[in-house]
Structure P
Amino acid sequence: MKTSEENIAKVISTNKKALLLYDIVERLEAGIELVGSEVKSVRSGRVNISDAFAMVKRDELFIYNMHISPYEKAAVFKPNPRRTRRLLVHKKEIRKLSSKTSQKGYTIVPLRIYITRRGLVKLEIALVRGRKKFGRKAQLVEREKEREKQRELGEWLRGRG
């Protein structure tokens, strides 16, 4: 399922490192199978997805290394913060992701975690290809040129008005 911006109520965490290190091929929206107090921790913003990645195992999609801090007010059951969590995606999409990731250089990383208007916790994942170091530098230079161009355009418009 594609991510629609109008469906998002609150963005909890974004993975800025992934946007720098990878070229995004395709984006998907996935639900997360959370237990008990993990939802409360996510709602309070105690999530880190910068080191996380996803893999297909036995026709299911799992996310690894996503850190959800334990909820302080939870009584007894406090799950492991870095446990493997299942992502809820259609079988057709899982098969497509599986065939793509079997190719060299492709992986699945989370881009952001957010809460929908209906109150559901969702994760935006992306099929990505690793970017070479010179590609990263070129992108940074290009971004800086674009910013400079916008700045000059703004100054020019203010001077005319």
Structure Q
Amino acid sequence: MSQPSTQMEQFRSWLAERGLKVTRQREAIAEVFFGSGGHLSLEELLELAKEQQPSVGYATVYRTMKILAESGLASEHKFAEGNVRYEPSVEGEHHDHLICVTCGKILEYEDERVERLQEEVARKHGLRVVSHRHEIYGECVRPACPDRPPGRHANGD
């Protein structure tokens, strides 16, 4: 994964190439985003950015994340809960997601067998894969899942 300082340089360059301003608010949002590891909602980003730059507002977070997505430095995900979440993009890197429908935990995984199977299925149906998104939704089997209802076990009993 790229270092946050490299990502910040790429962000500043992208803004400058398009004649857009590098503001303190945009910088604060981008810094907390790149330093976070990702899968953050706009509300979470707002809360973190306000710690660095109290004048940051929701609209600025929204616009900055749209710019980061447009620049290719952020990936936008709409998981089942309906909220948009963002994670830093790294060129040439790919992973898929496991999402707990109970507590909302998002885990990243990579599995070459899944990738090969997707290619095989697409080829069988006359397609060449140009991109894909693989999300698996389930319930944590961890006893420590913070949102599991009392008395409910991981197997649903």
Structure R
Amino acid sequence: MSQRVFSQAFVVVGAIIEKDGKILLVKENMKGPDNFKWNQPAGWVDVGENPINAVIREVKEETGLDFTPTALLGIYSLVRNDITSERGTPHALKLIFKGTVGGKPKEPNEEIAELQWFSLEEIDSMDNKTLRDLDIKQEAKNYFAGKAYPLEVIRHTMAKNK
């Protein structure tokens, strides 16, 4: 992975995946301040990548599950002043999707230490020592409140050379 420099906002995709009233979170196994914190399956959108394809890829990479996005839950702007460094202050614009999954979850690995299902109450009780991004609490609340926008609100265009 290339070195990230936070000189401006960047785009992340994530998924809120629900089963039996619980949300799937992944415990990240990474170096840095977010090591062993819970997060939804999520990651950066690669340059040129359609955000819908990016969330499908990220869910597969982190969980092993086949994710089919059905709606955009929302766009969340998250500034991480808690981890400002010489690289800058991370400011993610998070496109969070809801959808369905199939397949079998993969075993923990060098990137993801654990997969676990949490109730809204359990997520809401987490603090920044256990939950990577506190906006996940609002995302989960919005999910259970039925918020959703059609995938057609996302337009992906690749400019052609002249």
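Summary of computed values
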| quantity | calculated |
| --- | --- |
| Distance in nm of label points 7 Å out along Cα→Cβ at positions 20 and 76 from the coordinates reads 1.2; which among P, Q, R | Q |
| Identity of the structure behind 12.2 (criterion: mean projected area of the Cα convex hull in nm², calculated), options P, Q, R | Q |
| Read-out helix-only ellipticity at 222 nm (-39500 (n - 2.57) for each DSSP H run of 4 or more, over all residues; to 500), computed value -13000, structure in P, Q, R | Q |
| Entry that produces 1.5 once distance in nm of label points 7 Å out along Cα→Cβ at positions 12 and 116 is calculated, selected from P, Q, R | P |
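Just so you know, all these numbers are worked out from the coordinates, no wet-lab data involved. Quick caveat: nothing in here was measured; it's all calculated off a predicted structure. Cβ atoms are built from the backbone, for glycine too; each structure is taken alone.
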